[in-house]
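Following this line, the structures themselves.
What follows draws every value from the coordinates through simple rules; no lab data is involved. Computed from a predicted structure; not experimentally measured. Cβ atoms are built from the backbone, for glycine too; each structure is taken alone.
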Structure 1
Amino acid sequence: MTTLFPHAHVLNVLSDDHPGIVASVGRAVEQLDGNIDACSETVLEGFFTLIMLVSFPRPIDSQALAEKVKVAGGGDYQVMARQFVPPTGDGGGQTERFVITAFGKDKPGILLGFTGYLAGKDINIVDLFGERKGEDFVLISQVEIPARWDIAMLQADLEEIGRAEGFTVRIQHEDIFVATNQLRLKPC
């Protein structure tokens, strides 16, 4: 990813959830003449977490950035900042993005079973959501699958893991998942 300014940091904020957190973090970045280049935020059972890639026209110390954001939150935020170093190379080869969904009766070890399989195949998880609802557990992951893998073989392996655990598992190319779930915004 190319940032707007040359001096970039990864910023992570954890807090009890309440309105205005993203605004206060954004204000702190703006006061330092910075730009938010990318962000991802989620709330889990009343806890808020935010990760951002922010950049600045001049060098800024990571600790000073973290402190500025913490003060912006009235001292209630846990903040970590570190200098962003863009990845080099192609990350180990060409990949395509897929979405894996799994659902079934919850029991210990479900997440480990699926993520352990993916790690063993050098499949990177770029986004992960899991939630227990009553007796059931749903898992949705966005993954980057190296081009060397046969998707039909991966699907068969994941279905077998699912059957052993009592789970239904699906793997879809990201484009198909997005199209069938209408997740993209249409241009005006």
Structure 2
Amino acid sequence: MTTSPDESVQKNGTAPEQPAGELPAPEVSALEKELEEVRAQATENLDKFLRAKAETDNVRRRAENEVASAHKYAVDRFASEIIAVRDSLDLARAVDLSAANLEAVAKMREGLELTLKLLDDVFGKFGIAVLDPAGEKFDPTRHQAISMVESADVPPGNVVTVVQKGYLLHDRVLRPAMVVVCKAPAGE
């Protein structure tokens, strides 16, 4: 004889057993609700991640563009300052020297002196210093010896002649000074 579930509860006082693997309906709906919440949270987190990744990519691209621009226009201030020196040299070139006019030569010399002063001012603004080591002790980190000569007037190891001046950018050597260095006379 078959009994209904209600009858089995009434006969032995316990609830009928669930088939294996099945959950009661209230638990299933609670789990389905929780699953939907977790899916919504996962979708929201994925959206946040994608937005953050896009923002990071944009920041990286902007930084790369700024660095490229900085490299390209790094000498902008220097270039605008050096233009005045170029203008001054153009004026000096325009002086008529064909008549061997002493007044024109004097003006040319004065113009060249002013141009050199202007150039030195520009160098000073940008941390460029001239290396003119005449009479100083030879320094291989700042000077390049191109020859050696004997001299009784200058101590051995000192610079006798500066063939070409050197330049420093702050403390870094841009170009070493090309010098002739004194050596001890052969008899000593």
Quick one: Cα extents along the principal axes in Å came out at 139, 54, 20 when computed from one of 1, 2, so which one is it?
-> 2
Identify the structure, out of 1, 2, from whose coordinates relative contact order in percent (Cα under 8 Å, 6 or more apart) was calculated to give 20.
-> 1
Given that mean count of other Cβ atoms within 10 Å over residues 49-56, derived from a single structure, equals 19.9, which label among 1, 2 identifies that structure?
-> 1
Origin of the derived value -18500 (helix-only ellipticity at 222 nm (-39500 (n - 2.57) for each DSSP H run of 4 or more, over all residues; to 500); candidates 1, 2) | 2
